[in-house]
Structure P
Amino acid sequence: MKISYNWLKEYISIDINAEKISNILTEIGLPVKNTKKISSGKEENKEDYILDVEITPNRTDAMSHYGIARDLYTVLKFRGNMVRLSKPLRYKTTINEDKKINNNIKILIKENQKCIRYSGMSVLKINIEPSPHWLTYRLKSIGVDSVNNIIDIANYVMYELGQPIHIFDIDQIEEKKIIIKNAEKNTYFQSEDNITRKLNEDDLIICDTKKLFSISGIINNIKTKLQRNTKNIFLGSACFNPTFIRLTGKKHSIKTNSQYLFERGTDPNQTVFALQRIAFLIKEIIKSKKIYFNIIDVYPNPICSPKIKLRHKKIRNIIGKKISKKKIKNILSLLEIIIHYENDKYFLVEPPLYRIDVKREIDLIEEILRIHGINEIKTSNKIQISPLPNFFYKTEYQIQKTLFEQLVCYGFQEIISSTIIKENKYSFLFNSFLNREEIKIINPTNKNYKLMRSSLLFSMIDCIKYNFNRINYPNSDIKLFEKGKVYYKKNNKFLEKTYLGISLFQNEEKKYIKFKSFFYLKGIIEQIFQKSGISSYTQIYSEHPLLEKCICILHNNKNLVEIGRLKNDFLKKKEIFYAEIDWEYLISIIRSNKITYIPFSKYPISRRDLSLLIDKNISFEEVNQLIKKRENNLVNKIRIYDFYENKNFPKSKKSCTISFFFGSKKETLTDIIINHEMKEIESFLKKELNAEIREKK
C-alpha cells in the first residue's frame with residue numbers, strides 16, 4: 001500500500017523525516033519496501049515521499065493513512081516523543097431525520113448475516129466538476145487517477161479511513177428504497193468493467209425495487225455512473241461479512257479496492273463517520289450553502305468487542321521480561337484498549353472493533369511487545385536447551401503416552417476391546433501356523449464368545465466391521481490402534497504377551513491403494529522408531545497365515561514388527577492393512593538406548609546418484625544393508641528411492657537408483673576425493689550384486 005508522507009502529517013504532528021518513519025513502521029510490523037521522493041508540483045514547491053508499506057491481511061486498521069498515523073502516534077507517544085494525533089474533521093449531520101430533505105431514502109437489509117451495517121447519506125443540489133489541485137495531487141501521488149470532485153472525495157476518504165464508499169444517483173432510485181438482499185436465480189449484471197456476470201441466490205446485491213445497482217458494494221452497475229448533470233446523489237457506507245465478500249470476489253473474479261478492504265474486514269463503527277467526513281469535504285470543496293445532507297443508518301445486530309483476560313504472568317512468560325503494570329496500562333490506553341477491571345493477577349480488557357486481529361490474550365501480548373519494542377528485550381548470551389522430554393526417563397507409562405500421542409496426531413484412534421473373541425477358522429489357522437494352541441474358556445458366559453484372542457488382529461477386524469456399517473462418508477478411512485495382551489498355549493505352558501496393533505482400513509476402490517497404504521503404514525512404524533531412538537533395524541519378507549506380502553522388521557535379529565495386508569476378504573473390495581509391534585521388546589530396546597550428542601559438521605554435504613541394473617530377486621533391504629556394511633567414513637547416509645522395470649531391460653533385471661551423501665568432519669571434500677570413492681563403490685556393487693552401472697550424476 002502506498003502512503004504519502006505529507007498526507008500522513010495531516011493527522012500526526014511529527015518532526016521526523018520519511019526515512020526514520022520507514023524504520024519505525026518496519027520495527028512495529030508494518031515493513032516499508034521502499035521510499036520514493038516525488039515533487040508536489042504547484043503545491044508550494046514542497047517535496048513529498050511515497051512509502052510502499054507491506055501490510056498483512058489481518059491489519060485492516062492500518063490499510064489507510066489515518067490508520068498508519070494512529071499506529072505511529074501510539075509508538076512515538078510511548079517512547080516519549082511530543083506528538084499529537086488529529087482525527088479527520090467531519091460535518092455532524094443529523095442521523096435518520098432531516099425535515100429539509102423531502103426525498104429521504106429508506107434502507108432495507110434482508111440479509112443480516114451478510115450485511116452487518118449499512119449507512120447511507122443523501123446529498124442534494126451538488127455540482128459535478130473537476131477536483132481542486134490539492135485533491136488531484138493527493139490521489140495521483142498514490143497512483144489514483146482523478147475523475148470528478150464527488151468520486152475523488154469518495155476515493156480520498158477510502159484511502160484516508162479505509163472505508164469503501166459507493167455512489168448512486170438518487171433520481172434513478174425507484175420508490176426511494178435501497179434494498180440489500182440476495183439476487184434471484186439467473187440474474188445478469190453488467191458491471192462497470194464491461195463484463196456481464198451471471199448471479200444466483202447466493203450473491204448479495206444492492207438494488208431498488210426494480211434495478212440492480214451493485215454486487216455487495218464492491219462493483220457497481222455500468223448504468224449507475226454519475227453524469228455531469230447529476231444533482232442529487234446517495235452515498236453508501238457499509239460493513240459486510242468479510243468471508244462472504246472473499247467468496248464473492250473469487251467466484252466472479254472481481255478485484256477492486258473496495259473488495260480488497262471488505263474481504264479483510266472493516267470497522268462497523270466507522271460507516272457513519274466516513275459519510276460525515278465526506279459531507280465535510282463536499283462543503284469545503286463545492287462551497288455552496290444550498291447543499292443538504294441526511295444520513296440513514298441501519299445496524300440490526302450491533303457487534304460487541306470481546307472482553308479478554310490479560311494475565312501478568314502470561315505476559316512475562318511470553319515476552320521473557322517483566323514489564324511494569326504502568327507501562328502496560330499506558331500501551332493499552334494508547335492502543336484505545338479499554339481496561340474494565342484489574343487486580344494483582346490480570347487485566348480484563350476490551351479492544352476496539354477496528355482491531356479485528358486482536359481476539360485472544362496472545363494477540364494482546366503481541367501488541368504490547370510490538371509497541372514496547374522487541375529490540376528492548378535483551379537476550380542471554382548463553383544458549384539454553386530445554387530439558388529432555390519425559391520420553392527419555394524410560395518409564396513405560398511415559399513411553400506409552402508419547403507414542404500414543406504420536407499416533408493420535410497421525411489421525412489414529414485408540415480402541416479397547418475384549419480379550420474374548422468368537423471361535424473362527426482364522427484363529428485356528430493362525431495358531432496352527434505358529435505351532436501353538438488356542439486357549440478355550442471352559443465355562444463361558446456367552447456360548448459364542450469362548451476363545452481367548454491370540455492376536456489383536458481379530459479384535460481390530462470386529463471393530464472395523466462394526467464401524468464400516470455406521471460410517472458417515474463413503475470414502476473415509478478407519479485408523480485404529482490398540483495395546484493389549486494376547487494369550488496362547490505352547491509346550492504345555494500358558495503364555496501371555498503384550499502387543500501394539502495398528503490397523504488402516506482404506507475405503508476406496510483403487511488399484512494402487514494397496515501400495516500407497518502399505519508404505520504409509522510402514523512410514524508410521526518408522527516414525528515410531530525414530531521417536532524411540534531405534535535406528536538399526538533390518539527387514540525381510542515373512543510368511544504369515546493372515547497377511548499377504550508380509551514384512552518382518554528385525555532388531556538385533558529378533559522379530560519386532562510384522563506389517564502386511566489382510567489376505568482374506570473380510571470386507572469385499574476393501575483393503576485392511578495391519579502392523580503388530582512386540583510391545584515388551586520395544587520397551588526393552590528404548591530403555592537400553594543411551595542418549596548421545598553428535599555435533600553438526602561445519603563442512604558441506606555432497607550428493608551423487610548412481611543407477612544400477614540388478615536381478616529382480618534382490619530386495620530393497622538387501623541392497624540397503626549391503627551398502628551399510630561397507631566401511632566408509634565419507635558416506636554419511638544413503639537413500640534408495642527408485643526401483644524401475646522396463647520392457648527394454650532383460651526380464652530378470654530391474655533398475656535401482658541410489659543417492660550417496662558424502663561429508664567429512666575435518667574438511668570440505670573435493671570432486672577428486674568424491675569421484676574416487678564413487679569408483680570404489682561401483683566396483684564393490686559390481687562384485688557383490690553382479691550389477692551393471694547404468695547412469696551416474
Structure Q
Amino acid sequence: MSKASVGTKRLLLGRPFRSDTLGDTHLPKRIALPVFASDALSSVAYAPEEIFLVLSVAGLASLAFAPWVGLAVAVVMVVVIASYRQNVHAYPSGGGDYEVATVNLGPNAGLAVGAALLIDYVLTVAVSISAAAANIGSAIPFVNTHKVLFAVGAIVLVTAVNLRGIRESGAAFAIPVYTFMASMAVLVVWGLFQVDVLGRDLQAESANFDLVSTHGGAVTGLALAFVVAKSFASGSAALTGVEAIHNGVPAFRKPRSRNAATTLLLLGVIAVTFLLGLIALAVQLGVRVAEDPARQLVGAPADYHQKTMIAQLAEPVFAGFPIAFYVVMTVTAVILVLAANTAFNGFPMLGSVLARDNYLPRQLATRGDRLAFSNGIVLLAVAAIALVVVFEARVTVLIQLYIVGVFVAFTLSQLGMIRHWTRHLADEKVPAVRRRMLRSRVINVIGFVLTASVLVIVIITKLFAGAYIAVLAMTAVFVVMKLIHRHYATVARELEDSTWEVVLPSRTHCVVLVSKLHLPTLRALSYARATRPDTIEALTVSIDTAETRALVREWESSRISVPLKVVESPYREINRPVVDYVKRLRERSPRDVVIVYIPEYVVGHWWEHLLHNQSALRLKSRLLYERGVMVTSVPWQLSSSDGRAEKVGDEPIVGRWAGPEAE
C-alpha cells in the first residue's frame with residue numbers, strides 16, 4: 001500500500017488500535033443506548049405512520065382502530081423486551097438468538113435464525129435510511145426528488161463512521177439520538193397539553209380531507225379484519241432492533257448482562273411511550289395518510305404532496321415557532337439514518353460468530369485496524385445500497401419485506417429459551433432458584449405465543465405483498481451457509497488426515513521462465529541457483545521466430561551456463577506450453593519437485609497493475625493446480641514502487657552474470 005493510500009486510510013479511519021486495548025472500547029449504558037437501541041427508538045418515526053397508512057385502505061372509519069393496533073404492538077414489545085432480559089443473562093457471549101436456537105434447538109434452527117437476522121439487518125439499514133429520506137424530503141423538496149442519491153450517501157457516511165470503531169461511532173451518535181428523544185418528548189407532551197389542557201383546536205394539514213378506501217366502497221367483515229391485521233404487522237416494525245442488544249452484550253462494560261438488561265428496559269419504556277403518544281396525538285390532530293393520496297384524499301389540492309406523519313404533527317404543534325418544526329424534522333431524519341447503526345453493530349457481530357462457526361467466510365471474524373469487524377460492515381453497506389437502488393428508497397415497498405426475519409428469530413429464540421429453562425429445572429433443587437427459573441420460563445412461553453402469532457399474521461398479510469422476497473433471500477443465505485460449512489469441514493478433514501506420511505522428494509528441478517534477457521530474468525536465475533537445485537534450466541515460449549532467435553543468440557553470447565529450452569507455440573499461447581512442459585517433467589520423474597520461478601514487476605501505481613504481470617498471474621493460477629509443482633515469484637521493484645532501481649548490495653545484479661567466471 002502506497003504512502004498516499006495509507007495516509008488517506010488514517011485520515012478516514014484514524015490510527016489503528018492495539019489488540020490489547022479492546023477492553024477500552026466497551027460501552028457504558030449511556031453510550032450503549034444510542035448505539036444499540038437507535039433502530040427500535042427511531043421506528044416510532046415510521047411505525048405509527050405505517051399503521052395509519054395500511055388502515056387507510058379501508059377508508060376513514062378504519063382509522064378508529066389505530067389506537068388499538070398501537071396498543072397491541074406495545075403489548076408485544078413489552079413482552080418481547082421482558083423475554084430478552086432473560087436471554088441476555090442466560091447467553092451473554094454475543095451469539096444472541098443464533099446461539100440460543102443452536103444450543104437448544106439444534107444447528108439447523110440456529111442457522112435459520114442467523115440467516116433471518118442477516119437479511120433483516122440489511123433491511124433495517126435500507127428501511128431506516130429510506131424513511132430518513134422521506135422525512136427530510138417533507139421539509140426539503142430537493143431531497144424528495146433525489147431520495148435514492150440521499151440514501152446511498154447516508155449509508156456511505158454511516159459506514160465510514162462505523163469503520164472508525166464502535167466506541168467512536170457510539171460517541172458520535174449519542175448526541176443526535178438523545179436530541180431526537182428530547183424532540184419527540186416535547187412534540188408529544190406539548191401537543192397533547194395544548195389539545196387536552198389548553199383546549200386549542202390543533203389540526204393537521206390533512207385533517208379536513210375525506211379519506212376513501214382504495215376500492216371506493218366500504219370495507220367490512222373479513223376484508224376489514226385482514227386490513228387491521230396487516231396494519232398490526234406493519235406497526236410491529238417498532239420491535240426491530242431489540243435483538244441487537246442481545247447480540248451486542250460483549251460490547252457492554254462489565255457487568256455486561258446487567259447493563260444490557262438495563263438498556264433493554266430503558267429502550268422498552270421510551271419506545272412504548274413514544275409509539276402510543278404519537279398515535280394519540282395523530283388521532284387528536286386528525287392526521288390522514290394514504291397509500292394513493294391522489295385517489296383517496298378527497299378535497300386535497302391538485303398539487304398536494306403528502307408529508308410524513310411526523311411532519312403533519314410538528315407543523316401545527318409548533319405553529320408559532322417554525323424553527324422547532326425544522327429541528328424535529330432534522331433530528332428525525334438524522335435518527336433514522338443513525339438507526340442503521342444498530343444493524344451496523346449487530347450484523348458484523350453476528351457475522352463474526354457465524355464465521356467462527358465456519359458458516360460464513362472467515363474474513364468476517366477478523367477485526368480491522370480500529371477493532372471493528374470491518375469486512376462485515378462493508379458487506380452490510382453494499383447489500384443495503386443494492387436494496388435501496390433496486391426499490392428506489394420507497395419505504396412502503398421495502399417495509400413489506402421487513403419484519404419476517406426478525407420475528408422468525410424472536411419465535412425460535414423464545415422456543416429455545418423455554419427448552420433452556422426446562423432442561424435446567426430438571427437438575428435444579430434450590431427452591432428460590434427454581435422459582436426464578438419458573439418465572440423466566442413463563443415469560444418466555446408468553447413471548448413465544450405472542451411472537452409466533454405475530455409471525456403467522458405477518459406471513460399471511462405480507463407474503464404476497466413482497467415478503468416472499470425476504471423468505472427466498474433467507475432460504476438462499478441458509479443454503480449458502482450450509483455449503484460454506486461443508487466446504488470448511490471437507491478442508492479440515494483433508495488437512496488433518498493422520499494417515500498421510502511425509503515423503504521427501506528425490507530431486508528438485510528448477511525452471512526459470514524467460515521472456516527477455518534483462519535484470520528481472522537474471523535475478524530469477526540468481527535466486528534459483530541460490531537454492532542449490534539438482535537441475536536448473538531456463539524456459540522460453542516461442543511465439544515469434546525472429547525474437548526467439550535473437551534471444552537464443554544473446555543467451556549464448558552471455559556465457560550463462562544455465563541451458564535455455566525453447567518451447568514452440570504455433571498458436572501463440574504462453575500458458576499451455578509451459579504447463580504441458582512442466583507436466584512432462586513430472587511424468588518422467590513423479591518423485592521430483594518442480595519449482596517454477598516467475599519474474600514479476602513490483603509497481604507503485606494502481607494503473608501500472610493493468611500494464612504488467614497479467615500473464616504471470618494467469619500462469620500461476622494454472623500451475624498451482626499441478627501436484628508436485630511449486631511456484632515462486634521473484635520480484636523486481638520498478639522505480640515507481642520506491643523511487644529507485646533495486647540493487648543487490650552495491651552492485652547491479654547483472655554483474656553476477658556478465659563476467660567470464662559465470663558457470
Taking 26.9 as the value of mean count of other Cβ atoms within 10 Å over residues 410-417 derived from one of the structures shown (P, Q), identify that structure.
-> Q
For distance in nm of label points 7 Å out along Cα→Cβ at positions 34 and 442, find whichever of P, Q sits highest and give me its label.
-> P
Which structure, out of P, Q, was helix-only ellipticity at 222 nm (-39500 (n - 2.57) for each DSSP H run of 4 or more, over all residues; to 500) derived from, given a value of -21000?
-> Q
Ranked by relative contact order in percent (Cα under 8 Å, 6 or more apart), the structure on top of P, Q with the greatest value is Q
Thinking of P, Q, which structure, once volume of the Cα convex hull per residue in Å³ is computed, gives back 293?
-> P
For mean count of other Cβ atoms within 10 Å over residues 106-113, structure among P, Q ranking highest is Q
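Values in this text are rule-based calculations from the coordinates and carry no lab data. Because the structure is a prediction, the values reported are computed rather than measured. Cβ atoms are built from the backbone, for glycine too; each structure is taken alone.
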